[in-house]
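Engineer: Listed after this line are the structures, all set down as structure tokens.
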Structure I
Amino acid sequence: MRRLFRWLVRLGLVMVVLIAGLLAPVAYNELACIPAAKPETYTPRLPPEHRRAESRTLMTYPEWHIVHAYDDYAQVISAGDPHEFGYMQAIGGFWSSLCALSHESAEHGGFTTQSKQTIYVIGVSFTAELLAKAAYEETLGRLAAWWRGPERAALDDLSADQARAYAQFLQQVPWYKWDFQADREDLATNATDVLRDRERRIALGLEYGAKAAYARVIEDAVAQVGADALTLRMIVTGISEAALQGMGTVDVVGPVDGGIEIETPRYRALTHILQEMAGAGADFVEIAGNDQIMFTALSQAETVAGAIHSFERQGYGDSRHLVIVNVTDLAQRLREMDEAEGVARLRLEHVHDY
């Protein structure tokens with residue numbers, strides 16, 4: 001009985017250490033990344049029902065960081081093995097970028113309690129997931145890859161294809177809508193008798209099964225509170241109503257003081273729409289009642305002027321930059337990206353709406 005008690009105490013201490021480790025980045029962000037509140041001076045043109053908090057342009061990034069991390073992972077394992085991915089680098093990138101965004105949020109309405117709760121939950125979950133994956137792939141997964149030799153097994157290629165498809169899916173659709181069970185069944189269907197395939201089938205099958213179960217819980221929770229709005233409104237100028245209507249995904253609300261009010265889809269689709277409008281000569285006056293917006297861009301340069309945070313992408317050999325601009329300057333910046341050349345040339349990745 002005493003021996004059992006000692007093991008329970010040890011297990012309890014391990015759990016306390018693990019929980020403390022997972023919560024340490026949250027504590028750091030709360031203590032060291034505090035924004036100094038600044039008053040908002042911009043007066044929105046759109047009515048209140050079509051405004052969104054400006055700080056959300058910053059706070060939508062952490063979730064996208066996870067999307068990008070899955071894309072980086074897919075890129076690494078397209079020719080390599082999972083143990084070659086920098087799990088700690090991906091985790092560190094999440095929390096370091098969040099700290100930079102927290103500092104910057106002072107000028108955009110601050111980091112709200114509701115945003116904190118959401119971001120901290122997904123951040124801790126992301127950290128725990130990658131730590132668990134790293135613990136396996138750096139040990140048993142690495143051993144199985146070593147035993148396999150340089151020639152890839154069937155499930156190495158299949159899992160790389162699955163990772164790439166999943167990363168693309170996340171660009172526009174919430175992760176919990178992905179069919180993990182179908183991926184699990186594909187592993188079973190395509191596995192051969194070689195050791196690496198058996199190992200991949202078991203390890204990834206367990207991972208996909210756990211994610212499928214968790215996805216059902218999250219989907220039920222979202223159904224209870226309701227999904228976020230799928231569209232937003234903005235005011236544009238320098239383009240005709242006919243040209244806007246011809247874009248297909250843009251709904252013209254009508255003329256307003258200073259331009260034309262339109263409604264567009266959000267998320268990844270919005271980035272493409274903004275690029276298309278900028279290319280057609282449009283300029284943006286206001287988006288969702290805000291005068292500033294953030295975008296991420298890629299370049300061969302490690303840092304670029306005006307970026308609030310920059311870091312290297314895995315598997316691509318370039319860097320990601322987080323840049324904030326005035327809404328009225330956004331179209332010109334997008335046009336300049338298309339015209340720029342050289343190492344410092346920026347390639348638009350995503351415009352972060354609210």
Structure II
Amino acid sequence: MSAAKKLKVALIGAGGSSNGRGLSDGFKHAGSWGLQHARIFATRPDVDFCAIVGRDGKRTADKASEYGAKPYTSIAEMLNEETPDLVSLCLPNQGHFEATLEVIQAGFPLLVEKPLVFDPKEADILLNEAAKRSLFFAINFNHRYAKPVQLACEAIRSGRLGELTFASWRFGGEGGGSHPHANLIETQCHGFDMLEHLCGPIESVMAEMTDKTGGGYRTLSLALRFENGAVGSVIGTYDSSYAYPDTHRVEIDGTSGRSVIHDTVKRYTFHSTGNEIGETWEAGYFNDVDREFHRTFDKHIDDLLGALREGGQPPIHAHSGLRALLIADAAIRSFESGKRVKVSGAT
């Protein structure tokens with residue numbers, strides 16, 4: 001792929017997926033995550049944002065017109081007429097499998113939103129079909145691109161934390177879904193991906209969950225063991241509010257120091273062991289890019305399109321979506337059995 005050539009990108013669904021923000025009913029929400037896909041691809045000078053595919057003809061036409069793209073209501077028709085270099089999919093959380101499989105079987109590189117799917121067997125099918133075609137297959141775990149997360153990763157990799165001992169993830173807000181484990185699978189997948197990204201593979205899980213507010217197991221608490229011997233915890237809920245300060249908090253402790261991530265993009269702190277004086281990062285007055293959650297996706301797309309042009313692997317392969325789903329599956333089996341459960345594929 002020529003570095004000077006514009007990449008043709010098509011979007012399937014300009015609404016639907018919430019990306020952990022509790023918005024999941026399509027175009028009518030201004031904050032719907034699919035609109036972030038459209039915004040990014042329509043404004044990049046190196047992209048020809050060629051098409052939007054939706055189920056409702058009028059709404060899709062209106063949205064495509066807004067972004068200068070061509071509307072379609074058929075995935076097959078769009079792929080045949082546009083032959084895009086990349087297909088981006090942002091669909092309702094439980095509606096990922098069929099459309100993703102169609103794009104894979106047609107042989108097009110693709111980016112999908114989390115969760116990959118809700119069923120590990122479906123995830124295996126998607127990954128196997130993509131592997132048979134040697135397809136570029138990416139997933140958008142954009143939290144990895146938050147500045148505090150990158151600083152925490154750097155501190156761990158450089159040895160500033162020493163040997164890791166424990167890590168905790170807490171994330172809660174509004175949300176819902178028809179699946180009894182919607183919060184666990186579609187939102188806390190970010191936590192599983194983040195904790196493995198920072199601390200290595202999760203070996204086993206013990207789980208408690210509650211359905212006391214109705215609508216499935218909307219609140220949960222997990223105890224984790226990592227393959228490196230560290231332990232961890234996850235608390236997740238749809239019975240809270242994204243308006244609360246510190247609705248998201250990650251703490252990573254080691255023998256030499258501690259890193260804390262506040263609200264994904266808001267603040268990062270580091271303290272060395274025994275030191276009451278620490279380090280803090282917060283976005284400066286003019287640094288709108290690093291303080292805005294949506295821009296983590298822009299940064300991911302920078303890396304993703306660079307990898308696609310170079311013929312490399314995506315910065316976050318869809319296999320990470322399977323890993324998150326396998327951890328969620330272990331949590332469900334732990335809760336149902338009342339026992340500690342090993343994550344499938346863990347060594």
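Computed from the coordinates by the stated procedures, all read-outs in this text should not be read as laboratory data. This one's a predicted model, so the numbers in the text were calculated from it and none came from an experiment. Cβ atoms are built from the backbone, for glycine too; each structure is taken alone.
Engineer: Matching task: 1.9 is the computed value of distance in nm of label points 7 Å out along Cα→Cβ at positions 75 and 211. Pick the structure from I, II.
Structural biologist: Working: I: 1.9; II: 3.0.
Among I, II, the structure yielding 1.9 for distance in nm of label points 7 Å out along Cα→Cβ at positions 75 and 211 is I.
Engineer: Right, another one. If helix-only ellipticity at 222 nm (-39500 (n - 2.57) for each DSSP H run of 4 or more, over all residues; to 500) is calculated from each of I, II, which structure is the one that comes out at -18000? Mind dumping the intermediate values first?
Structural biologist: Values: I: -18000; II: -10000.
Label of the source structure: I.
Engineer: Okay, moving on. Where does the value -0.27, -0.47, -0.99 come from, among I, II, when log10 I(q)/I(0) by the Debye sum over Cα atoms at q = 0.06, 0.08, 0.12 Å⁻¹ is the thing being computed? Please list the in-between numbers first.
Structural biologist: Working: I: -0.27, -0.47, -0.99; II: -0.21, -0.38, -0.87.
That value comes from structure I.
Engineer: Suppose you compute Rg and Dmax of the Cα atoms in Å, for residues 115-242 alone for every structure in I, II: which one lands on 16.1, 45? Walk me through the numbers before you get to the answer.
Structural biologist: Working: I: 19.4, 63; II: 16.1, 45.
That value comes from structure II.
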